[in-house]
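Read-outs throughout are calculated quantities, based only on the coordinates presented, and are distinct from any laboratory measurement. All of these numbers come straight from a predicted model, not from anything done at the bench.
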Structure P
Amino acid sequence: MSLEKNSIHEGIITGYESGGMGVCRLDGQVVFVERGVRGDRCRLRIVKALKNKAYARIEELLEPSPHRQEPCCPAFPKCGGCDFWHMQYEEELFAKRQRVQDALERLGGQSVPELEIVGGENFHYRNKAMYPCATEEGRPVAGFYRRRSHQVIPQENCAIQSPLADQLKEGVLRWAETCGVSIYEEETGRGFLRHIYVRTGKQGALLTLVVTSWKVPQPEKLIALCRESCPPLVGIVLNKNTRQTNRVLGEECRTLWGEGRLQDSLCGVEFSLSPLSFYQVNQPQAQRLYEQAVEYAAFSPEDTLLDLYCGTGTITLVMARHCREAVGVEIVPQAVEDARENARQNGITNTRFLCADAGQAAQQLLEEGFRPTVMVVDPPRKGLDEKAREILLRMNPRRVVYVSCDPATMARDIRQLTEGGYRLEKVRAFDLFPRTANVETVVLLLRETNPLTVEIRMEVETGEVKEHPTYKRIQEYVQEKYGFKVHTAYIAEVKRMVGLDMHKAPNAVEQRKHEYHPCPPEKVEAIKDALRHFGLIAE
């Protein structure tokens, strides 16, 4: 049997690939079938034939799967926002569970026969909508892109977005049509209105217009129409983006009316969200995921936490209440500012946030002597970078909670961490994005009973074992004995001065507001005294 392009074959869908396409086998080859459902018996047309696999579409559904359903969304499948309206939700959860399980077993080398997935509400669960704008028959429209294109499919009532978002979208479109507002054209870079961006929360809704100029046509009309269409509106913000790029948001925002931020809460912590802030789009499911992460972390009051890729500090701040100290690391400056402000507003004082690459920050913390007992990593889709994995293993935390948005890169990282001395203890998947192919996973890794490294100092004469002091303990010693504070950079400088091991300059993470000056002589002597006190240098 030949699997040439446009050839017709009969087959049965037996499972799913990672993006949610149906899978069947024809003549020993794997065939990926768009919108196929497990159990479908169908006639397939091959649309692309490769050496070891092929892609097909359903030409005729001979016997529908019992898991198949009629889509409730009129824009499906033209709109590229959703993937799974053609199947029952329980089957969607099966597909996502299979995706995580296959990744862990095939790529991660782990056995997870009892993997559980936590489902959520299918409808109107998203608290964030970004509608690209376009012109259709001379009128402004907004919706979502057609799959694999930048053609806008107009949407009136999106099944997964908040009704407030749709209401505001319609208010903006009425203003744009009434006032003759020009719509941005990707091809030419001309036009004023690019995207309508709505964020919703317990307080109401915040509208952001992505525009190419700060000069808004008839702003009073815009404000009136939006307040009329959505009474819970708390503010209207402008975001300027003049670049010809696929990136939606520019770097600068200005408040046109009302509040420039939206308040929301997650696991008892209040968050102040700017248009540029990252925040989970499914608040109820995110809360369940974070509660699971806290349970896996199993904090004691003396535990210390390192949260890599912390974003605006959501996990850091939720977990900070359960441990002695929490450090969050994030590379985006605006996110770090938001994290610090959220900590301040909530009165959480046992946190600090570093603006840096995850691997770079972990290296500095390692040099400072910071050894977290619990580490949380929530990396982007590419997973942990090599430096972050290396430093994690050197820090050797007792427990690692890995939060993942990509099962394949998570499985790769878990394989390397288990080879480095950890074991996979627990795993649970969460559906934060019902009706799309995305799935989140929370994994608990435990350090094996014989850790890879233990950093201690042995005094041979007395047999005394001294724990390696952290930079914080050195700072506390100096403060108590001499009455002044010393920066971690000064401690690192003195350690290099006396010949103690240093991997690289530790000043690359915390962004200084002032030019760095060498450590003053009196502080050099105080730090040397602390190093002698802790047995790091001779008397």
Structure Q
Amino acid sequence: MISKETIFMYTASAIVVLFTVVYLYYKNIYSYWKKLGVYHLEPTFFFGNAKDRVLFKKSFHEFHRDLYFKFKGHRYAGYYLGRRASLVILDPDIIKCIMIKDFNHFTDRQTMKFRTSEYISEMLINLKGSKWKRMRGQLTPAFTSGKLRTMEHLVDICCNNMSDFLNENIKNEQGYELEMKDFFGKFTLDVIATCAFGVESNSLKDENGGFASRVSKFASLSIMKRLSLYIVLLFMPGIARFVPLSFFNMEVIHFLANVIKEAKKFRQSTGQKRNDFLQLLLDSETDLDKNDKNKSKDDALTEAQVVAQSVLFLIAGFETSSTLLTFTCYELAINQTIQVKLREEICSVLKRYNGKCSYEAMQEMPLLDMVLMETLRMHPPVAQLERVSTQDYTLPDSNLLLKKGMTVQIPVIGLHYDPEYYPDPYKFEPNRFSPDEKAKRSHYVFLPFGTGPRNCIGLRFALMSTKRGMVHLLKDFSINLSSQMTVPYEYSKHSMLLKAKDGIRLSFNKLSE
């Protein structure tokens, strides 16, 4: 019979051996950048350089901004997310090569292949190689200038509904106070619903905020699910394909999938056709293209692909536009002088066009463009971009060989706050985006929507709807800080997206006639 002492000795020895093996394994991994002679920060065991992010000590945006300035002075630097090595690119010229000049070496984004819904895996953002290229080509016609112009009157209807809502709720000189992300989330969903899917909606009239409320939770995950994601991402990426996890709230994804299926079913049963995003997808679906000899089998879309792109358009459009509107109003509420100047520009242009917010009128509002660009600089929707090398690649003007499969990161928020490119970066200064000022700096230090062939496909739609929304608001209302609003706001530490911890609370007042 084996004694307790012997069992203890063997157990202790096994634990020591296990920890030794794990330690040596991580020590070898964490020597990757040192062996290549690449500047890097000393990693922490298990966490790499991401401890503050994983333990929610910093928000996603704060973390990547701070990381950028720790690497400042280097063209690129090594970084460890758990045990995964990545290269952070700081040099605008190298960024240009990766995103545009040598794009064929970096066509893919970093994705985790969790065992999840095909609606997630078939989304454009998760596709790679030729499959991504084919899908991108099929979706691009939905966002041409001609298509956007046909949507303008639909956006204006939603803008009028938004103005009517404010007019009905502003009862006195104290104005009407709102949480902006919730308010603009409802407006944005109405715009997308009518422009992309032909569904009339007035979320602002929905007192329960049902649809908008559910969509806004698309990225809301419990702390346990977030920790589970990080554990798999950092320590066990190899088992991801067997784990039913997702960066999206799957209840919301399936809810939206059912909404899209119902819209699709209605059109097919009634024979109704519209000149919109959903119709573009339906016309590419297998059963509708079976008699089209000009299209190959690969050109046709499955129902899962139609639903996946529709859901992506809903949630991406919702997040991008509502966030931009929220923080534009926030900055204008703080910077009242700029708000007054912008209102004067808008009213002056509208007067020349008999009060109509026409396409031509929108082209004559340069300050509006500059205000939106400066908002995107200070409050970019995403903190960083990632690309994966699809083949071995030697970094320009260096001897550093990036192996196939290496992830490179573009620190968007760091570039946006670098005083080398934007003096006094914490000051809201729209004039930075005047033609003369833009000409003084690289195009690749301003990347709110990415750049190159894999940039945000819906950025023109987002800007068009945002600009029209701001015009309707500023011509009729003044925007002010709520007494409950703390400036500057505090980032939410539990969100990968740009989000204020306590929301953005502002108030609207009617302008005197």
Structure R
Amino acid sequence: MSTKKIISGAILLGLSSLLSRLLGVYRDHLFGVMFGTEGIGVNDIGVYHTAFRIPDLLYTLLIYGAISSAFIPLFTEYVANKKEKEGWQFCQNVLNILLLLLIFIVLIVFIFAPFLIKPFALGFTGERYDLMISLTRIMLLSPIFFGISSIFQGIQNTFKNFIFYSIAPIIYNLSIICGALFFAKNYGVYALAFSVSVGAFLHMMVQLPQVIKLGFRYKFCLDFKAKDIKRFFHLIVPRIIGLSVDQLSLIINFSIATTLSYGATVVLPYAINLQSLPLGLFGIAFAIASFSTFAELASRKEFEEVAQTLKTSISHILFLVVPASVGLFIIRFDLIHFIFGGGEFRDSDVILTGNTLAFLLIGLSFQALIPLLARVFYSFQDTKTPVFIGFFAILVNLISVFIFTKILTMDVIGVAFAISLSSVFNALGLFIFVKRKLNLRNFLPLLNIFKILLASILMGIFLFFLYPFIKEVIVFHSENLNQIINLSFSIVFGIIIYFICGFICKIPEIFLLINKVKKMLNDKSF
């Protein structure tokens, strides 16, 4: 039953993530066409991307880590043990503590922004630096709204209610798109910064009715001495330390990008966003959907069930992510040209973004498993082990990025390669410690992984030779129509080829889908 809930939740989250990320792609398309990679003054999109890192850092450190590693397991424990009244008191206490902490830190960053943002922008001076200060201050409201919103998401996750949880990111992206379409022409990147804060507010508000329906009522209470608040902070401190190390890596990566070619601060986030399409659709969706199940099983000490659930989830994620990585690699240049080409985004920018994306794809399958594996530790209320592994993964990243960019002069491609190597190291470390520390055995679907790799490679070979043929045969007068048809046919053919290869290789997920379709047809309903 738990596996069915995970799959259902992952499908809902995956579909909503698909829509949200497609909107994100359209958002980046607007940015590319409107600002290119070398805009100046209020049209300097590279400064916007760099400034965005600071409020994102605050959210990641203070909220994301706390919710994923501590709030959900503890709140789930209350609900699982039929102690919802105490659970809501715990929820209110956590919300108020985090909110006050966020407001205090945001005020500090707002006041001292000219001094605090320097590590994020080693290559920015003069007008670019002043612009970054202004954009950072505008976007500092977003972590506060996201903080409240994340508590709401944690509540819905515990009750396995993912509908409004899924809608919120869509609303957020729509806000930024509206800002770009209606206000960027006159106000440049300032319009985008304001849209980020407005979008964060809407991200919070769209979830409020649902959490009220689930039983949430706001009450101001602060009790730092409460037993579970002590447990909460005991769990989040190692997680915050670990995320600090992760974020340090991001800061250094993006800060180094500001010292490379002028468009590096634009190309890198665009490539990361494209790589994040399959990552968010499959890897993160399954990790989020499975977390509450892991927490329930861990609280009942059902270790064999945890191992089996983990094994199934790994297989499902790789079944989707590995072929997506191969397909994305083959069509990357045409896809990037379709999304960003035209306007201020030049052909040389397309090539650089495509090459950067290629090196990010090396580590995508490993990166997709990291959120899932980390949540296994969190479900056992162990936040220290992922931190320990993450610390060494960041060392790999830092050493690699220095070698690739400063010694081998690989420019922004070197940053992408370093990110991939770090992801590989992190995932392998988590695999090893899941087996050793938690004593979980037989959680790796080795035979399935081999079958998935084989089917993906065969699909890649077929698509590599088929894609140029499709481009030659299907020709229309409109370049945009050509690109849409060619990419669509290639994706459809790629999926068909993968499914045929998967059927021949007897990948379990293929037969799971076939049985699901048969059942849907027999029931005549979805």
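Work out the source of 23 here, i.e. which of P, Q, R gives that when relative contact order in percent (Cα under 8 Å, 6 or more apart) is computed.
Details: P: 10; Q: 23; R: 20.
This value belongs to structure Q.
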> Of the structures labelled P, Q, R, which one yields -8500 when helix-only ellipticity at 222 nm (-39500 (n - 2.57) for each DSSP H run of 4 or more, over all residues; to 500) is computed from its coordinates?
Replying inline: P
>> If log10 I(q)/I(0) by the Debye sum over Cα atoms at q = 0.06, 0.11, 0.12, 0.13 Å⁻¹ computes to -0.38, -1.09, -1.21, -1.32, which of P, Q, R did it come from?
In response: P
